[in-house]
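In the part that follows, the structures are each spelled out as structure tokens.
None of the figures in this text is laboratory data; all of them are computed from the coordinates on show. Computed from a prediction, not measured in an experiment: that's the story for all the values here. Cβ atoms are built from the backbone, for glycine too; each structure is taken alone.
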Structure I
Amino acid sequence: MPSQRPEEVAAYRINVNGIVQGVGYRPFVYNIANTLRLNGFVLNSGNGVLIEVEGRPEDCLRFIERLRVEKPPRAVVKTFSCVQITPRGYRGFRVEQTLSEEVETLCPPDVAVCNDCLNELFNPEDRRHLYPFINCINCGPRFTILEKLPYDRVNTSMKKFKMCSDCEKEYSEPSNRRFKAEPNACSRCGPTARLYHQGRPIRVENPISEAARLINRGFIVAVKGYGGFHLACDATSGSSVTELRRRKRRGNKPFAIMVKSVEEAERIVELNDSEKEWLTHYSAPIILAKKKEPNPVVEQVAPGMRYLGVFLPYTPIHHILMRNVDPPAIVLTSGNISEEPIVYRDSEAFEKFKDMADYILTYNRRIVNFADDSVGFVQDGRLRLLRRSRGFVPEPVEVEIKVDGVLAMGADLNNTFALAKKSRVFMSQYMGDLENMFIRKRYLEAIRNMQRLLNLKYSRIAHDLHPAYYSTQIGFSLEGEKTAVQHHYAHVLSAMAENSILGLDALGIAFDGTGYGEDGSLWGSEFIVVRRGEYVRRGHFKYVPMPGGEKAITEPARMAFSYLYDALGEDALKIEIGLSDNVKTVLKRMIDRRINTPMTCGLGRMFDAVSALLGICLTRTFEGEPAVMLEMAAGEVNGESYPFKIMGEEEYVVDTAPIIRSIVEDLENRTSVKTISRRFHETIAKITVELADTIRLEEGVDIIVLTGGVFQNRILSSRVKHLAEEHGLKTFFNNIVPTNDGGISLGQAVASSLMEEK
């Protein structure tokens, strides 16, 4: 391309920041520049993508305008700056090597395999026919193979695979879909899959189709995905699923299922347009959708549940596997013993899966950063994540305030941590529960890895107010200024930050099981007014004892007795709740003498109590099980509710005794469990909105923020939203940030920064 005379030439330097590396941004820029016959270069830098362009002034302006309004499908532009510079006399437009400097750009999350690659994968004429690591600039692993930014092959676990001449040609040609696609490879030069049995490789022509055949025969197969291993079995075989549950020590917690296509999914679950959209989204989350009846998936997959967690194949391995399995769905659950971290290293897989998997399907590309599957449900057209991990991490949450140099430790359950830089909070992938020593070790490794990957430093540490939390104790072992953040305040701030309303006054309503309160008791039904970075507690449900402390969480019948004793006194001993008379007498004595009976107002504990009182769940096998099963038992809401009483003035207290007495009366009248559960849900919704309306008028706020694990309950969250809007209240939920304790780290980071401002 000839250069222009100086008097005809304008020149500009452009910097684009965001998720602009590993998503085809450079070839996108190259092609626009060539179309407009401009000269210059584009390169990846530590601060995103750097472009210098020169040519006729009107063509340069067209180029800039197109960059402002167009982008590749997977790119996310956060900032765009443009300055005019002196022309340098470039000839032609080139894609330059990465400029190494301080990293400010963002790391892309993993992306499900795209349709273009799928068409090639199953085309017998294509050179990548059935190659299980096919990818291009629009899809493939990103976060899980990346050691550090900038996103170049040398910084990924693909660096050990030298491209063949054909792959190198694609990688070097700006007009090619695989230009600078860092995981680019083929069967001649890239990773390979192998199938193992009892630690020894099996010689088969196609290990993936052989793995499918084994699943068809009833075996349990460990399958390596983008971010770790899964355990797979036939979802239509009761014996296979039961055996997997036994080996994994899973209890009653539901398994997720993978289906071959949206059409297959619709034979198993009910899907609306929004659910289909998220099911086919490039982040490929597990979507909880309503189960159809009758159903080919056996009850053992999700005992007692009306929803199934469904997702589509998102790696080429999954697509090949699903093409070869006979059943319409397979269980595909995290590869771990329950409560332990997901297995992602081959050496660990061979050790951990000796007694869990009959066969192991793996490959020789190293996973750098583990990532469980993300899980969510769609409500009112919006995705609400329960677990934020693969496909979303490490994309940051942009906040309205400066949140620089903070490490937020998160909570102990459903843990995520967060690192903050400038106005971005980088939440980690899902860690799990820190009660497990292996997860605590993984947690510390992940903190170091994310610091290195994104070049993040911290000088302040935000942690939960609870002194006995593992996350708090680990935080205290690290260097940095410490800030304690009350659990429910962090919940509310996480939802406010996600919805960009930190600058507004709001009434935060945080409902969960337990969180350490400023008075030393266990909170969990909080109505708090947030104003100018401070909060005031204005209401909560009545405190009741937790006989046996933590044991009352795993044995919800204990909580049932506590609520009954509070409401009925000695008559509580006469109520059948699955406990012997001797046990009830002991519990009464513990409560009377305050022996190992911390006080709680956590609404999650009341849900546990009602679930046990109705005989739905007397022993918990996974977190939230009693409340989840109470929701599953509820009939259609019709507006009926129980009487309730709100006491106090400055700090309102909801008296739960009238509700419990009414439930006991319904049980005595042989009212159905379906009706009682429905009335209970409606009662909690009405209490929430009535008290919110009262506080709103007193405080002059019209925004309510609904957060905490209890708001994972679809019946409750839907009814509260509906009733609140009838009262003219604007409602906000957590969506892409989990409403459970997985969102706490975001709120802690924001709280620490608000305190620093003051």
Structure II
Amino acid sequence: MVTSFSAVGKSAGLSNGPEKVTGEAVFGVDVTRPGMLWGKILRSDRPHARIVNIDTSRAESMAGVFAVITANDLPSTLVGRSIRDAPVLVRDRVLFVGDRVAAVAAESPDIAMEALNRIDVEYEDLPGVFDPLEAMKAGAPILHPDLNSYEGLPEPFLAPTNVFEVTHRSHGDVDRGFAESDLVFEHTFTTQLMHQGYMEPHGCLVEIDDSGRVQIWATNKSPYNLKRQLALVADLPQDRIVVHPTFIGGDYGGKGSFMDGPICYHLARVSGRPVKMLMSYYEELLAANPRHAGVITVRTGVKKDGRMWARRTEMVFNAGAYGGYTPTLGLTGVRFAGGCYRIPHMHLIAHMVYTNGVPCGHMRAPGEASILFALESHLDMIAKEMGWDPYEFRAKNVIHSDEAYLYEGLNPVGYKEVKGEETLKKAAAAAHWDQPLAGGGKVVGRGMSLAQRAPGTGITNAVITVDGQGHVALLTAVLDTGTGSQVVLRQIVAEELSIPVEEVVLKELDTDAFEDDSGVGAGRVLHMAGGATLAAAQEMKDKLKGLAADLLECPEEEVVLEQGRVTRRGQPESGMSLADLAAKAVTASGQELMTESHPDRRHPQYNSFCVQIAEVEVDTETGQVHLRKLITTHDVGTILNPIGHQGQINGAFAMGVGYTFMEELVREDGHISTLNLADYKFPNIQDMPELATVLVGGGPGPLPYGGKGIGEASLSPVAPAVANAIADAIGVRIMDLPITAEKVLRALREKRSQGEP
């Protein structure tokens, strides 16, 4: 492995930073086309109702309105990223407040909105079901009676149900494990519905050109997936659809959805004009694809000596009205439900459940954030009951390299160089865990949590070209959602070709360029696209050295690429610039130099750990919790871009603070009440505590040059670390998120009413 670098390992700012700060960057919502109309959607105000009649005549008669469509104007095709269960426009029944009933295209947004007001819909209300536990019971209204007919369902259900996915994963014999346990603990936790909070709302523009090809610009990080969805809706071959790259104003998991793209296509088809649609933030909070709320029950059997021996984890996720907004049938975070510990007997079961609520999608660490809150809170509760120090209890049970397993598919998968114990030790030392926490007369507490994850996999592409002037370009379908991943890809090319990063141009390609690409998500970008870029860059390096060897009349192994020149080893005065070499090669062949890499799905051999220790101060008169410090400790390999690496830690941590304390889409009987950014609270700089980052190095990782993923690592552990710190401070346990002052005060009053100090 390379130990010294010229480009990698150096801090580099965003390659598109100047475009963003000057306003030159063209986001999806900025694109316009000649003759463009504006599309708007009429959304249901009922959580569950039968559509008796829709009268669109008043809207159709308006000047400036070019299309009014309902489900009766469309094929009955259902869409979905995995399970196809969502109609483009609802035909018979609305299933949530915000469901898509009709759509219009008009000359201006104002005319389109007025047209919506003139559409008359007659409803017949139906009984709703809003709690996923209630939806699983016999006698609950069945929201999808045709479930077994949906494409993407792995196997049919024997009876009508609101549960459309059940995931089982097992290790050992859990019944035997509980029988052999000396103590058994069981606790149930709940987590909330949460919006991703990207600055740019969803938007798209669809134009059908003169040849009949469908041209799309969208705020979407997975353009090939969007193309597949639109091909289904349009009943067209995929090669008749082109998705063009644009800047994306934030993602956090939410920008992989097809969202209103299918409706936008049909409005363009019916009107014969380009149509642009842009969701307001009211619509985002009402009807986008937020994080799933969950109910997680954890039951653990423990030996008297502190060894965890058996675990059954049951997870129930509220999917809302449709399941098609998630890229997989279940939530990928379910695989972390075993935690980071050596437990010989385990059974994990997860349910995805329909309710009359907003359809949920993916948000950073999907499922994982909910599960870790439950697991790490549960672990501290066990430690307290058994008289163990929380750190010592974790250290006794944490997995090691020869014991590590995760539940990928049906079989356990081992990882190399597991550093859970080292990360725990480093975190405890940084927090001075063995010393009392100084409070200065205030009520303070300290809590710990442990997480681990591996990067995602997928299909990706990288092409590198060198033209006759020596200009180097990286061609990719992977968009930058604000994470800075593209500058790291450029650093990889610069490293291999020994040129400055500034001399590597990155070009985003539309969906005509490659056969497929998984896009951004699951922490896969630098694992997959980085690996593809490294392979293509190394091939280009070998090609250049081979060409230089012929010109220098020396063996290829004696050719050196350094600082933009190719020379013979030991003869620095020999050789030529990369530009001169490229000019000769292109002149000789008549075409630019090109290499490419298209790696498919591959499982990483290494995972990474994060330990967080929170220090809180609690006002026992008001219940207000002040997070005064958090230490985040990460098991890292080679850090490819230090400033970007730390930025990812900080950003994910801030999102974890929001998840812990304030962010929630509040619902009552299917109606969301937090429908503006005054009521839906995001954390700001005043909510940020002192953040201390501790890095545990030395271990190889699956990214290029032995790097490890960092994007989601510091999000999930925040909530359990804070909950554990609150319990340490005041002796009450908050088991449902977010942790508000009202909940803390209520718990304190209940404790006092029972005569506890």
For 0.60 (FRET efficiency 1/(1 + (r/R0)^6) of positions 267 and 331 (r between Cβ atoms, R0 = 35 Å, to 0.05), calculated) the corresponding structure among I, II: II
Origin of the derived value 77, 59, 34 (Cα extents along the principal axes in Å, for residues 11-370 alone; candidates I, II): II
With helix-only ellipticity at 222 nm (-39500 (n - 2.57) for each DSSP H run of 4 or more, over all residues; to 500) derived as -10000, matching label from I, II: I
Origin of the value 88, 74, 50, where Cα extents along the principal axes in Å was derived from one of I, II: II
Structure (I, II) behind the derived value 1.00 of FRET efficiency 1/(1 + (r/R0)^6) of positions 51 and 123 (r between Cβ atoms, R0 = 30 Å, to 0.05): II
Which of I, II leads on FRET efficiency 1/(1 + (r/R0)^6) of positions 115 and 355 (r between Cβ atoms, R0 = 41 Å, to 0.05), largest value: II
Given 15 for relative contact order in percent (Cα under 8 Å, 6 or more apart), calculated: source structure among I, II: II
Read-out FRET efficiency 1/(1 + (r/R0)^6) of positions 379 and 443 (r between Cβ atoms, R0 = 30 Å, to 0.05), computed value 0.80, structure in I, II: II
